[in-house]
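Next up, some structures in structure tokens.
Here, each number is a calculation from the coordinates, and none is a lab measurement. The model shown is predicted, which means the values in this text are computed figures rather than measured ones. Cβ atoms are built from the backbone, for glycine too; each structure is taken alone.
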Structure 1
Amino acid sequence: MGKYDLSERLLNFAVDVIYYSRTLENSIENRIIKHQLIKASTSAGANYEESQGAASNADFINKVKISLKEMREANYWLKVIKKTNISGNKNEELERLTDESDQLRKILGAIIQKKSAKIQ
């Protein structure tokens, strides 16, 4: 598997988010944020995996759109962490995860655009 394999990148992103969330304090609000972030991050990859077995082009596009929606949500929660400074001194990893979620959003969006243009 190459560095640019999207399934692998989405899986690695989800795992990295899980590990990162373990480093954050377990306050009431942090638990909510971490829960939402982990749900969105893992769902992005899971929906992309589902798209790989899609029954039709429309089904494929729909699954990738859900994956994009979830990645946008993960990106949002990472920004909440940054703005509230709950990451403490773990900002380097937060920046890396935010950058990766931005890149993954762009890739998923490009897939949707390309595939949608082919069926119209």
Structure 2
Amino acid sequence: MTRARLDLGAAGEDLAAAWYEARGYQVLARNWRCREGELDLILRRGPTVVFCEVKTRSSLAFGSPLEAVTPRKCQRIRRLAAAWLDEIGGGAAELRFDVAAVLGGQVEVVEAAF
């Protein structure tokens, strides 16, 4: 992956994290990794833990950022969320899986996307 793409993705994650923080969420982890993959953002507000997949695009040439989150990707994120919960040794009263689409510096968050 090129440095420009890495920078674009990091900028998108920064914007998504700021969107959540402005709404009272606490960022628990960013880019959490294990053998099976990576979770972009893990957040908490009250009893709810949110696992957010962030997709950033500079244009619509390759489709909407939301279109990049396939059913297979959703399954993978659920498995990674279970691994994170196992690692921290705790649970949450409520889990939610969101997708943040960043395009042209604008953030669109789909709560409970899957």
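Can you spot which of 1, 2 the value 1.4 was calculated from, given it is distance in nm of label points 7 Å out along Cα→Cβ at positions 28 and 52?
2
One of 1, 2 was used to calculate helix-only ellipticity at 222 nm (-39500 (n - 2.57) for each DSSP H run of 4 or more, over all residues; to 500), giving -11500; which?
Label of the source structure: 2.
Have a look at 1, 2 and say which one yields 23, 16, 13 for semi-axes √(5λ) of the Cα gyration tensor in Å, as calculated.
Going label by label, the one that fits is 2.
Quick check: 0.55 is what I get for FRET efficiency 1/(1 + (r/R0)^6) of positions 20 and 60 (r between Cβ atoms, R0 = 25 Å, to 0.05), calculated from one of 1, 2. Which structure matches?
2
Once mean count of other Cβ atoms within 10 Å over residues 68-75 is calculated for every structure in 1, 2, which label goes with the largest value?
1
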